[in-house]
1. Given 28.6 as the derived value for mean count of other Cβ atoms within 10 Å over residues 78-85, which of the supplied structures 1, 2 does it correspond to?
2. Can you tell which of 1, 2 yields 82, 66, 43 when Cα extents along the principal axes in Å is derived from it?
3. Can you tell which of 1, 2 yields 48 when percent of Cα pairs over 26 Å apart, for residues 222-389 alone is derived from it?
4. Using distance in nm of label points 7 Å out along Cα→Cβ at positions 102 and 382 as the calculated read-out, with 3.6 as its value, let me know the right label among 1, 2.
Structure 1
Amino acid sequence: MKKQQYERPVIQKLNTGLMNKFGTKTEYSPVTHIDDVGVKDLINEFGSPLFVISEKTIRDTYASANRAFKTRYPKVQFAWSYKTNYMNAVCNVYHQMGSWGEVVSGFEYQKALKNGVPGNKIIFNGPDKTIDELKSAIENDSLIHIDHLDELYTIIELVDEVKKRPRVAIRVNMDTGIYPMWDRFGFNYENGQAWDAINKIILTDKMDLVGLHCHIGTFMLAPSAYGIAASKLSELALGIQKKYDKKIQYIDMGGGFASKNTLKGSYLQGVDASPTFDEFAEAITTSILNAGFVEDELPLLILETGRALIDDAGYLLGSVISNKRLSDGRRATILDFGVNVMFTSFWYDHKVSPAQEFSQYTEDAVLYGPLCMNIDVVRENVTLPPLKKGDHVVVHTVGAYNMTQWMQFIALRPAVVLIDLDNKPHVIRKRETLESIDANEQLPSYLKDFKL
């Protein structure tokens, strides 16, 4: 008979919080495998902590989103959001499935070109495009989404130098009933800024206005807001056609779809609160189809979905460093990863699963990272079985933003592994080393020698 793990008795104040239909226990079985590959095998081979990405989940999720829109609208094009996860292997999985590239910086633009994305299949968003980056985008026939008038005037000045007509769109911000409204980026619909930009573009006759773009927010839980946005962009497109006899080729609805993560403070779990791709697709396509376009003049619908496509495919594997009791009696478990590599723990209550068998005993605990900073909290409160030093955990739904917003602080960043369709793991980013960090440093010669 296996010896039971000893747990010191502790008197703990009953504080269950608001009860809901999901109860308080969060785990009923361990997560020992990802795509039939053992969690402990991955950790033994590639180290802990470790990011793992499932290619099968990526492809299945993309197929689901693609189906939701293409069954409702005849002309749909996805453009992979590089800022969400720009591991080259991840980007190329999306490109293999037909997704264009959507970038928000010169760095990402060069990355997309290096990955083999044709220039005319790259959408260049963002407020910070340098003169050289704009030149490159014009020469490569990329779609430039203009964010402000200063950018517009810069492009007008560049046209004579580059000797090529740019293909441009404007980003439009608007009131969709979601507050606070994202009006920092682009030109406002309600106060006439959008029409001001449109008139300048068309009347200067230096570039081709081919599209309209919006990105109304992030982790959006209201499909109806997208319906309002699509209706307003359609109205603009039809207004341009009526006033100037120019057809808008595409409407770009941006991204912002919610994943299945649970937002901090949410009563419902993310899997129940987040709309499906079908709900987003229904709201957007219905608005465009009902706007009044002639059948053969329907604009191409572009979607820059990032988080909702990749989040479910990402896992973070880690190990328990130690346990202790806080002054109020709560159990504190320290893990070998923290907010340095899992930035989204500031936003979400990520699901955390033990990677080994456990008993029916559970306890509320705080999960901390290893950093010497008090805000390094992976979960502020989670109900888990007691985890001992050396045990492993699996954090779910971490594919979006963690590998682009992570930081090299105190600890080295982990490796990233992609599990292919044959369940074979591939290292797609090596674990950081002191040598890889020092490679970018330069030490003045007079500081090389010292005596202590």
Structure 2
Amino acid sequence: MPFPEPASASLGPKTIRGSFLDFVDDPFYGSEEDSVRYLADGLMVLEAGKIKAFGPFEALQADYGSLPTTAYPERLIMPGFIDTHIHYPQTGMIAAYGEQLLEWLNQYTFPTEAKFQDQDYAREVADIFLDELLRNGTTTALVFAAVFPQSVDAFFEAADRRHLCMIAGKVMMDRHAPDFICDTAASSYEDSKALIQKWHKKGRLHYAVTPRFAITSTDEQLQLAGQLLQEFPDVYLHTHLCENVDEVAWVKELFPHCQGYLDAYDQAGLVTDRSVFAHGVQLTDGEFQRLSEAQSAIAFCPTSNLFLGSGLFKLEQAKSTEYPVKVGLGTDVGAGTSFSMLQTANEAYKVAQLRHQKLSPFKALFLATLGGARALCLENAIGNFEVGKAADFIVLDPRATPLMAFRNGAAAPTSLQELADRAFSLMMMGDDRAVQATYILGELAYENRP
């Protein structure tokens, strides 16, 4: 494998020294001063894959200064990025030209995903996919597999070898797609149940019940998906919602007994506090309110929404004080155009601009870290540098390219304003080249070697 797999977390304690940025609260609802935690010279103590201590170097050096230390001067250390919506079988069709959602699925997606009936091929792509996530600083993702159970096995095997915290599930799809990529309502239930029993909570893995979207599932299949959620209340629900105008209109035709797109899922028991709905570009006011009441989450996927011409997500409505909805960022590869969460945040900023809104760098990076963890109900395990959480983190180089080096000085920012400027330039200009290292459970899992 091209990247080293993290060693077991049984080695002795050690420390990481550098400039650290994470979030202790949601900057959409409080001041950035109270939400951002920045240590210009900090120390993180790692033991058994978790964060044992974290704070200013001066405060911790007396107790931990004798431990082995890796220092990252002129870098910015952050929690690993969390991608709340991505398709691993679409890795090979990223940047497929010229269509909007429904045409794009038929022309590119379904033929590509048919290849995942071959488990060896699925294993090959799973390795490429996970290596690409680590290269881009993404340490946790909510992932669509293909309709074939072996595609899930291949993904979880590869993720488990790397000790990654990953969520995935088998696509459920029993209509409006070619026969070669459809299951049945009954087989999707049985296959998903077997996969849950095999993989859910094995190591750091979690399962998501995964109907592709309402158009490709019959009422019976959606009801059986809801039955799985009742039988296994701590699994996730992961699907698409209100992405494209034509899609929303078709759902209305297919589900005349429902009040709208979200209601098609709601009537099947699929709208819960562990449900993550990708896109939400065309949501109505009532649907935003229902998602808030249910404590469901939205994966905001700006590069995909722009690439497929789906529209501009109303982030300001999702993050309103009246009906707040959990939101994370999603790359949505392969309709999304980059594995990089920095590039995804870059496009999220532009979507907000087109809606005459401002998305600050701290708000964007919150969505990519602690906000994503909250969207996935994983904030007790990952998302920031709280003591006791898993030591999944990344080292970013704000001077990774000649232009970035010209834009950003070498000295660490000393004020919140300077930090915001540094973070914004990193978000707008950065990509995988800006990720110097990715750590999983405190062990180096990827390093960008010149």
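Read-outs: derived from the displayed coordinates by stated rules, not from any lab. Computed from a predicted structure; not experimentally measured. Cβ atoms are built from the backbone, for glycine too; each structure is taken alone.
1. This figure was derived from 2.
2. That value comes from structure 1.
3. Here the read-out was taken from 1.
4. Computed on structure 2.
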